[in-house]
Each structure stands twice: as structure tokens, then as C-alpha cells.
1. Which structure, out of I, II, was Cα Rg over 2.2 N^0.38 Å, for residues 348-451 alone derived from, given a value of 1.07?
2. Rank structures I, II by distance in nm of label points 7 Å out along Cα→Cβ at positions 84 and 444 and report only the one at the top, that is, the highest.
3. Quick check: 17.5, 55 is what I get for Rg and Dmax of the Cα atoms in Å, for residues 76-275 alone, calculated from one of I, II. Which structure matches?
4. Of the structures labelled I, II, one was used to calculate distance in nm of label points 7 Å out along Cα→Cβ at positions 260 and 380, giving 3.2. Name it.
5. Given a value of 22.6, 70 for Rg and Dmax of the Cα atoms in Å, calculated from one of I, II, which structure does it belong to?
6. Thinking of I, II, which structure, once relative contact order in percent (Cα under 8 Å, 6 or more apart) is computed, gives back 20?
7. Which structure, out of I, II, was helix-only ellipticity at 222 nm (-39500 (n - 2.57) for each DSSP H run of 4 or more, over all residues; to 500) derived from, given a value of -12500?
Structure I
Amino acid sequence: MTHDAVGLASLVERREVTATELLEAAIARSEAVNPRIFAIVIPMFDIARARARSQPGGPFGGVPFLIKDLFQDYAGVPATAGCAAWRRAGYVPREHSEIVRRWLSAGTVIFGRTCTPEFGAKGITEPAIWEATRNPWHLDRSPGGSSGGAAAAVAAGIVPVAGASDGGGSIRIPASATGLFGLKPGRGRTPSGPTVGEAMHGAAINHVISRSVRDSAGMLDATQGTECGSSAKIERPERPYSEEAVRDPRRLRIAFSARSPLGTDVDPAVVAAVDSTARLLTALGHEVEPAEPDIDGVALMHDFLTVWFAHAALQVKTSQETLRARPTDFELDTLAMAAIGNSKSAVDYARSYVRWVEYGRKLSEFLETYDVYMTPTLAEPPPRIGSVKTPEWASRVVRAAVALGLSRVIPLATGTIERAALENLRPVPFTQLANVTGVPAMSVPLYTFPDGLPLGIHFLADHGAEGKLFALAGQLERAASWHLRRPRLEASPNTLSQASPSEFSLQP
């Protein structure tokens, strides 16, 4: 028998299995596969065993769970945010993050923290302080980022669902790369405090990566809502998301495009997958037509990066002030991003954020005509491990500047470094729109590339429409049965075949 998290919780409730038995199975699986995929970086086995013995209740009572090593604090457990400075300082949070409190209240048994790039700043998961996290579908490929550890753990069958977060696609990108379901809730829907607040004006948000739609929906039921100190008062949905996931949506009007907003190439297999999805949606009774919002994608990327780089500078500065971090404690890419962020003026930052609001207005106008906007999640297959790098000339500039203490030298090359950053966004140009505008969006694992690597399709809807997305995702899940596809790590050292899912990995 195979189960997702909802199914496992049901088994525990019916006393057909104990929380301890589920935890030990998850730990055994992690010990078998984690050395090959490097998804879990900070084990919490003893803490988890004590919690499992307490027989936690709730909608996910007794379900093994993992949290991301980035602002998902667990009191008393070290956190690194993928950064050597945090690891060297031995940073240990004193209190739970609110999202962790809510996951615990839901009954989960948290037994580890998953790998993330430094400060979650990349669409790959290859931090210098840990080994690179590898895609269970092909160990030479990246699982994406920044929630790459979470995605790898779920895809490998360690857990059915894991904590994740998304500031520019960091739930949806790895979900697509590993054949999983990933929904980014709308701005403010889940908490990010108390230590972080409204991260990047609410562009970054916590949720999960899962194999089944109903796990994601049930987790959002358990965690959604305003937190203490929040400036936004989030209304509860009309119906629980778990109910939406099992209801077919009404006839939707769906716009679609496979054109990269950066004007860069999109893999023909990706274009074909979007066209095929349009036909599937039409067969399911929806009205589907090509259309896209009137938004300059290149300008949006520049305005996104202006805010992104400023927050990188803030992370470096805060780490220096609170943890006595040295420049050599940070990766060169992080220092370059921070230097660009420091080179921007307050007017530059404000101008970019004002345009964020304008992009949101244009998208909402577009979504007055359409219920959902569909694109690919990725423009090409997941990259090979080690292939996404800052150009060597840029690395030399950063190294020299750090060695000479001339951090102001780096911004002299800002334009070229920004172009390099945009080049790194070329494989992932579709996801940032939802973060900038604050709307909910999801990646649905409908297809594979010709070589068998997963390929997700991206959908976004207007503010407050998470229920609409869950209903559509549930309908697609019933039509496509993607949960039957999963990697088998035992197949070979590198190339992984599709196989029947292992226990504790998917829905009944």
C-alpha cells in the first residue's frame, strides 16, 4: 500500500500504524538515499523520536516532515541558511518560526532540515558549505532551488511532503525539476515571522512541496492566516482548500503562452508540453486561448533583481553585525549581489518597487478577462550540477575586491554582472511574475522531457484564488495521474528509471 501524508495521518488515526513506525521508516529511507542526493543537512532524529512517542494529533498527526534550512526556525536546532558564517558562528534560534509552530500544531513530526543555496538566492541548490543536492531523477542534474533539498527528499520517497519557501520560484522551480506539485500561496497567506516579517514585501512566502495536491491543500488549510504583527489581514477562503482539491472547477477561461518574457529561447519540448496542456484543458471543458499580459518581462526582471540584490546586501550586513561574519564567510556570488545592492540608491529601490505595484495592476487587469494564466515552469531541462556559474572574469573581480578590501570596485562592473544574473534567469523566466505581483501560482508535474526528466506546467491566478488553483490541480491530477511516475534511486549510479512508488510516498 502507498500513501501520501493525508493517507499516513489516516493510518495513524485508525491505529493501523504508529507515528514512531512512520518516523523510523522515513529515517531508514533517508539513511539509504541521502548520501546520494544530499537533501537533509541537519538531522533532528532524537527530537523527532521524542515527539513521535508523544502521539501528536492534528490533521497530519504523526506524519514525518522536513523543514527548509532557511528562516524556518526550530528552537534549539542549528540553522545555517546555506551560509558558512552562520555555520561557523553556530547560530541556534531561540524560538520557532510561526510557520513551524503551525506545522507542529498540525501534528507533523519534524526530523531534519533540508539543503538550500546561500540565503536561498539561486535557482539551484549547490551551497559551498555542503555538497550539492542532486535530482533523484538523474544524479548529474540539479533539483532546482532554492527548495532543492525539500524537493529531492520528497521525490526520493523520504517524506511525502516537506516545508519549502518561494521568493522567485523556489517552490515551483524544484517541483518542476523533480516531478512534484508545488503551489506558492499569495502574499501574506502563510506566516514568515516573527524574525523575518514580510520578506521582500511579501514576495517570499512559506508553504510545501508535495507529491499529491491534497497534501498541499491540507497543509495550507492548517497554516494559512494572519500572524501577530502582520500588516495584512488575510481572510479565510470560502471553503477549505482540501475540499476545493476534490471538486472539479467550473468552466474556466485560461490564457496561455510559451514565450519567454525575456525573449530568450524555450526548449521545443517545453513548447509542445504547453500546447498539449492546452488541448487537455479544452477536453476537460475549459475555454483556452493564447494570450499574455501587457508586461515588459525584461523590465520586470531588472526591477525584481534590484530588490533581490538589496535584500542580499541586507543579509550580508546583518550577518556581519550579529555573527561577526567576515567577507570570506560568504560565497563570491553572494558578495557580488550584495555589492550591487549596496551600489543602488534609495531612489533606485523605490522606483523598482513602485513598478512592482504597476506590474500587479496590469496583471490584475489581465485576470479580469481570464481566470488563469498558463506558461511553462521552466524554459529548459534542469541544469547539470556545477553548470550554473558566475563567469570567471566576474569571480576574479570579486576575489580581487575582497582581497584588497575594495568592495566599491565591484559595482563598476554592475551592468555586466546584472547581465550575467539575467542569463542565469534564462532557464527560469516564468516564475518571478507571481512573486513580484503577490498572486498565487503553482507548478503541476504533467510531462517529462524526452530523456525522462520531469517537466512542470505553471499556472497563476489573481489574489485570493488559491482555491481555484487547487480545484484545477486536482482535476489535472485525476486526469493525468502523475503520482504514478517516480524515480528509482537503486536503478544505477546516475540515470534513474521510472518505477512504482515506494511506501509513504503518494496517495492511495
Structure II
Amino acid sequence: MIEDELVKILGADGVARERAAREAYSADMSFAHSIMPDCVARPRNAEEIAKIVKLANLTLTPLVPVSSGPPHFRGDTVPGMGGTVIVDLRGMKSIVRVDRQNKTALCEPGTTFAELLPAVEKEGLRLNMPLLPRRSKSVVGSLLEREPVTMPGYHWDIADPLACVEVVFGTGDLFRTGSAAGPGTLEDQWARGLAPNYAEGPSQASLHRVIQGAQGTMGIVTWASMRCELLPELEEPFMAGSPRLDTLLDLVHWLIRLRLVDECFIVNNTNLAVIMAATRPDDFHELKSALPRWILFFTIAGYTYMPEERVDYQTRDMMDLSRRVAVAPAKTMAGIPASELLKKVRRPSDEPYWKLRREGGCQDICFLTLYDKLPGLVAAMDDRADAGGCPSSHLGVYLQPLVQGSTCHCEFNLFYDRESARESDRIRDLVGIATRDLMAGGAFFSRPYGENAKIIMNGDAATSAALAKVKAIFDPNNIMNPGKLCF
């Protein structure tokens, strides 16, 4: 049995076969079909991971890598077939290096945001991080999934802030990408003054793009480096509200284009009330009713050289832009200080995780699109939600400009009661129908998960065929998370 061979590699403590351990990975918060894995393997280093992958190739055993703790939401960590081994990377938590001079950090896949943030802040750095990740979320997992980050002015490429990775491909081969590819070990490179801060490479290859968004279907990452930013000496947070989304999008365009802001995103009143009413759960409805429908949050920051002067002139420029679109940014909105919201978005979510506070369950629909399409797509989603029995007034919306504001991540959060079978069925149907409607309206689903992946991938036969060829190169025996994406 493969479990006995895994024990030879990892030791008895490194393989869990008891039912409780396996059940924890048999389902998640998504609508993925529940399938029990055969066992859970817990490697401690890259060498053990390579041995596991080579053993899986010999026995044709499916592997599912998992780096974040529960709860999981997307179905990508639930086995797609029986006989699967979960490769649990959560024990690999080493923060290998934080380099202020080159503004990079390098850590293993089990490291969470809650663990990495103090280490980078100690060096005067900060992460360009997603909005309120759960406390158990792996930093490397977030980078690999291309989760949207809240500082679009420091987002130069859709792959950012990921830099280099070390990966064991489905063939069992260990490989390093980007400027970390070599020659020599990381220690050799550091001794020569080099840094793993450039994603492209070796040569003209961009193999990090093969790994990103692959949901573990190409290989298992053993560490990743990421670009960090300096901690500001001074910063001023603001909120601006409007009943019209297009008005705020116009302001966002100029704020980012003129490089006036650091954090910058838009949420609707439902999401902001969920986030900020965590300490006052009884006040959710009161808070939501006091907020405008759309809220833009942004910060203006000053750094080492003349921070006060920088914040002052950028604030004046921001106010001029705001007057042009008839928006009035303020330091407080509906009793919520912008400074309090800033503290929250610089940290992982408080418990319980913010998406689970209202109803106990949440399904996300997320995609990329252009600013001018957003109002139409939001209106289409409102109509579809109302028609599907999920009032649009209960719908959470999060809009995150990306890549210098040239594109935008749009996310609809459908809060529901997971304990109600009827409500779960209604949300499941709504997600599938809405996905088709949004695709027809110009939404680009760059991160398809679960059952929706079939809808999305079937709409692009050429891409699916190309991915199958890439999969045959890096995972010829189809052992890496089979059943996900178009595999």
C-alpha cells in the first residue's frame, strides 16, 4: 500500500490514516462533491516532497497539495477522485529571508499572513496583501491563486507580487524559477549580492505563469519569494461615498493614474457593514442603512523623505480631483473612522472570518473586467440575484483595481445559510446561471473553480487544448490534483 511507502519517507508521524484526519479534507465550504482521501502526508522539506511525487508517479496515485488551513471555499483542495493522498504543507512554516534592501521576503508554503506580517514589519516592510484574508490563509497559496491585492499602484503585472518559486513538478523534478534559477543555491546567490526578486526566467521563460492559477495541477511549490513595499512614515486614510458606481470609478482612475494613493478599493454598503460591524453584530442593519451604496477607501502615504510635504500636496491634488466628480472624501463615514478600516485591511480578518459572519456560508463569483463594463455587470448581477430568490440588497460587492488601474477584479459575495438545503440549492443554481450571464456580458474568469470551471473552460476549446499540452509536459501521468480545471 502507498501509505506504507509514505511512512518510509516521512516516518509514522508524517502520515495520517485515521478517519477524522481524512474527513477534514473530504469536503469544504463549496458545492464540490465530497470524496474521502486515502491518507494525509505531511512533508517537512522539498526533498520529501520530491520523493512523494516520484512515488505517486510509480503507483499512479493522485496528489492534492494543501497549504492553507480551514475553512476552504473553492473546492480546489477536495479530491477529484478516490485513492487520493493529501499533501499537507502546513508544517513547512519557515520564513527563510526578509531582505529590506531588495524589498523581498521568502517563505515556505505553510506560512500564514499572520505569521509573515510581523517578520516583514520588523524590517520596515509591508506586504501588498489581499483584502482581509482569513487567519489560516497561506501566503504562498494566495500568491499562486493570484488573489487581488489592495495596492494597485505597486501592482505592475497580473502575477505580482509573486517573484520566484521552487517547485516540484508532476514529473518529480525540482525546479527554481526567475532570478533564483541559478547558478548555485540561494545561499550562493545571496553571498554574491543577488536576490530572488525577478519573476521571469530562466532565460526568456516565465514558468511562474504555468504554476499560478493551476490549483496544484502542475506541481507542488516548496517556497516562494514576493516583492514587498516600504512601511510609510505618515499616511492619511479616506473614505468617499456615492450612490453611483461610475462616479467613484472615475475618481479611482485618476487617483491611480496620478499615483496619489496606496491602498485603494471599492465595496458596497453590505460588505463594509459586514466588515465593520464585527464588534457590533447587532448594529449591522443600522450601519448598512447609514452608508451610501458604494464606498471608496484609499490612503495617501509619505515615506522617508519629506513625508509631511508629500502627504500635503497629494491630499490637495486628491481634493481637486474629487471636486471635479462631485465627491467629498472624509476621514469618517457613518461613524466609521477611516483609520479603523485601515487597521483592519492591514491585517488578516478577525474571527469569525468576515465572509461567514452574516449567515454562516458564502459563495463568491469573481472575475476580471474593465471599468466601463462594471456598472452593466453589477446591474446584470443584481437582476439575476433578484430573479434567483437572493435579493440584490443582500449581495456583497468588492471591486479591486489591479495592474496600475488598467483592469479591475470584481467579486460578488453571496451570503447564505449553509444549514438550509433549500437555500444552498438556490445559491448553487444562482452561481451557475449568473456565471453564464456575466461571461456573455464581458466578464473574464481568470480563476475558474469547481463546477463553474467546466462552464468557463468549455467556452474556450483552444485554451483547454493548449493547457492539456502543458499538463502533459509537467505532469505526464496526471497525478497532480486531477479533475480540476479542464484536466
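Please treat every number below as a calculation from the coordinates, not as lab data. The structure displayed is predicted, hence computed values, not measured ones. Cβ atoms are built from the backbone, for glycine too; each structure is taken alone.
1. Of the options listed, only II reproduces it.
2. Going through I, II one by one, distance in nm of label points 7 Å out along Cα→Cβ at positions 84 and 444 is largest in I.
3. Considering all the candidates, the number was obtained from I.
4. Going label by label, the one that fits is II.
5. II
6. Of the structures listed, the value fits I.
7. Derived from the structure labelled I.
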